[in-house]
Structure 1
Amino acid sequence: MRSLLILNGPNLNMLGTRQPEIYGHTTLSDVEAMCRAHGEKIGVSVTCAQSNHEGELVTLIQQSRGTHDGIVFNAGAYTHTSVALRDAISAAEAKVVELHVSNVHARETFRHYSHIAPVAVGVIAGFGTAGYVLAMDALLTFLETARRE
């Protein structure tokens, strides 16, 4: 059975209450339940984790090697600042889909650059929390295509 890590960075624990006009009213618990239910439906094991601490996220990425087939990663603000997370993804040879609830390209200029995107297999942004399921499906399609090649 395939295994995915749904990894969320800083402030994602505030989903549903933090700036609902941007991020919506769905909570992180709701997102995790949605991802687990989708995983069950498509036959994929799902593990969810969230941390506000960069080093903890690095550790979770490193530990994913050999445990998870891929990571759906909403790195939050660390997307735009963390070389450490980029290096962890590269070192772990992790297959990552970068995810953003909001359309970061329609927001402040500093959100337009991602340290994660160059080492990710793809990026999904702007579809709200539905983006998590989209990212899961996209990642599984990528993994299946890579397996066949």
Structure 2
Amino acid sequence: MSARFGVAVMAVLLALYIFLVGQRAWVMLTSGEPVLIAMGVALVVLPAVAVWALGRELWFGVRAQQLATRMETEDALPVDEVEVHPSGRVVRADGEAAFPRYRADVEQHPDDWRAWYRLGLAYDAAGDRRRAREAVRRAIRLESATR
């Protein structure tokens, strides 16, 4: 639940930023000065990119959660006995020990979105967030293609 709260706070802060930057951009765009107009255009483009990026990340989170919920109802989530820190994060050594099994599962079933999702969880437990996100994105694409 704390991740959702963090996302909500960041979304609100981004909205506030866009509003304030939008005000400045409007002042610059209506100034009549070429340099200020160019800066105003930049102030419109940059927040648009930020909104796109935020939307993309929020959609990733929603889809990843949908897959997790679906796997939970199918009883397909990993049930490894791993030690966790008080924060709830898996102890890295335990995560790394479980990783080879999920990698082998993906190699045996490269078109199975469940295998890719479990691999993403294993990458995350091993502390490799970039690869975890890549694996979950792949799971999302594969699951979408099977609908």
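The numbers here are math on the coordinates, done by the rules we state, and not lab data. Small disclaimer: the values here were computed from a predicted structure and weren't measured. Cβ atoms are built from the backbone, for glycine too; each structure is taken alone.
Brief remarks on what is shown
- Comparing relative contact order in percent (Cα under 8 Å, 6 or more apart) across structures 1, 2, the highest figure is found for 1.
- Computing distance in nm of label points 7 Å out along Cα→Cβ at positions 47 and 127 across structures 1, 2 gives 2.5 for structure 1.
- Structure responsible for 1.8, with distance in nm of label points 7 Å out along Cα→Cβ at positions 55 and 119 calculated and labels 1, 2 on offer: 1
- Test item: volume of the Cα convex hull per residue in Å³ calculated as 98, pick one of 1, 2: 1
- In this comparison of 1, 2, the computed figure 22, 16, 5 for semi-axes √(5λ) of the Cα gyration tensor in Å, for residues 23-62 alone is attributed to 1.
- Among candidates 1, 2, the computation of distance in nm of label points 7 Å out along Cα→Cβ at positions 15 and 39 that gave 2.9 used structure 2.
- Structures 1, 2 were shown, and helix-only ellipticity at 222 nm (-39500 (n - 2.57) for each DSSP H run of 4 or more, over all residues; to 500) at -27500 was computed from 2.
- Comparing distance in nm of label points 7 Å out along Cα→Cβ at positions 79 and 103 across structures 1, 2, the highest figure comes from 2.
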